[in-house]
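Right after this note come the structures.
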Structure I
Amino acid sequence: MTKMDKIGPRHVAIIMDGNGRWAQQRGRPRLVGHHAGAKRVREIVEACPDVGVKYLTIFAFSTENWKRTQTEVAGLMRLFRRYIEREARALLQEGVRVRFIGDRMKLDDKLVSLMDNLELLTSTNDKVHLTIALNYGGRDEVTRAAQRLAFEIEQGRLTHKDVDAETLAKFLDTQFLPDPDLVIRTSGEARISNFLLWQSAYAEYEFLDTLWPDFTSDEFKTVIGAYGTRDRRYGAVLA
């Protein structure tokens, strides 16, 4: 890519951080912040076509989030079920294709069924590809990919000589996605929290002080616009 090629990001990934603090600042329970954050998702999804974002990946629940209180985890699981039930029709009508990444084994059967049904319901949509990372962790994903790859070798369908970066990527949860061009984290924290570790090797990062429930479509569009001013070298030196 040359300096002439100033285009916006095709794939944006977001670490939606700050829901709990947003609620605490208002003297409310943390789950109130999570509900406010869930409502913000629709606004950002709807803004994607306006700024040329085809793929949006959001970090909803990490493999480490099980360490939170039982009350918060149970509340989040109810929120995920309610979100799918309430948003399914709108997502379908707005041309959004929804897919989930992460380990589903620890999720309850009702939630997994809703996830499966939403993926099937929206499978022919192509306006925006929304990927929701649920019980997801980057190290866990690579570990599971390596296990599947090792099984293929054990079965004789691959040999060790077949294993390279391109082969491993085909076993990741995100095999159907292009790598993210831009990763946004809200709430003022400047860390990647085990999110898309493999895929974000050459992504640009934007760390914002805004708490996720306050992250508007206007701010989203501003961040996307600023991305076009960056020189992405991919390890090379541009003339």
Structure II
Amino acid sequence: MKPYVICHMVASLDGRILHSRWRPETRDGGTLFERLHERLAGDAWLIGRVTGQEFAKAGAYPARSEQVYAREPWLPRRQAPAFGVVLDVHGKIAWGRANIGGDPIVVVLGSAVSDAHLEGLRRDGVSYFFGGERTLDLSAVLQFLFQELGIRRLLIEGGGHVNGAFLRAGLIDEISLAVCPAVDGAQGAPSVFDSVADESGRRAPLTGMQLSSCEVLDGGAVWLRYRLENAPRP
């Protein structure tokens, strides 16, 4: 079993998600994102390491630890109105905090991370579990969130590489996309869905998409919601 997964993003007309590059300039993208995020009412939201790093308050954790930690889940909080889940397979983020906007942080790690990093997470009160060794099994990650934390409705909120990985794994049930009246118009900006170079030929196992709602918002943005049909997983 897994949560119902919604990929929620706000993008320009050309599908780019870095608001600072949009023209005409706007400060509404982030505000709109948060407003719709609240309306979607997820039990948790999930982001990747690059996005997660923006919320970190510590420079680094100590390089060494005298303690050896078992590679098993450490979940000081199992109940909350919502959780913030961050994929950090190599253990690069030093948090210096235990929550983001009141939502307890849950980090998904690879088992090859150092004991020093685990010690830093514990000191900060940050929950963690392991989703693989050096790469993450996204299906297993969702199953853990469902079974251990009771997450039934999960918002995937990028960046593009994370969104694309879940899409290509056939794990997204719905896309929530607010298209804003702005364009990026140049190379180099992240997109709603993206991939690393060695996955550029891998396609999402989509067999159908159905429009479930379309809403014109103040300021000219259009909020689209699509239900996805994925091919059965082997």
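Read-outs throughout are calculated quantities, based only on the coordinates presented, and are distinct from any laboratory measurement. On a predicted model such as this, the values are computed, not experimentally measured, just so you know. Cβ atoms are built from the backbone, for glycine too; each structure is taken alone.
State the single structure among I, II that was used to calculate distance in nm of label points 7 Å out along Cα→Cβ at positions 27 and 51, giving 2.3.
Values: I: 3.4; II: 2.3.
Structure of origin is II.
One of I, II was used to calculate mean count of other Cβ atoms within 10 Å over residues 19-26, giving 14.6; which?
Values: I: 17.6; II: 14.6.
Traced to structure II.
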Item to complete: Assign the value 14.4, calculated as mean count of other Cβ atoms within 10 Å over residues 187-194, to the correct structure from I, II.
Response: I
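With FRET efficiency 1/(1 + (r/R0)^6) of positions 107 and 211 (r between Cβ atoms, R0 = 30 Å, to 0.05) computed per structure, which member of I, II shows the largest figure? Walk me through the intermediate numbers first.
Working: I: 0.70; II: 0.30.
Going through I, II one by one, FRET efficiency 1/(1 + (r/R0)^6) of positions 107 and 211 (r between Cβ atoms, R0 = 30 Å, to 0.05) peaks for structure I.
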Worksheet item: Suppose you compute helix-only ellipticity at 222 nm (-39500 (n - 2.57) for each DSSP H run of 4 or more, over all residues; to 500) for every structure in I, II: which one lands on -6000?
Response: II
Worksheet item: Can you tell which of I, II yields 2.7 when distance in nm of label points 7 Å out along Cα→Cβ at positions 91 and 179 is derived from it?
Response: I
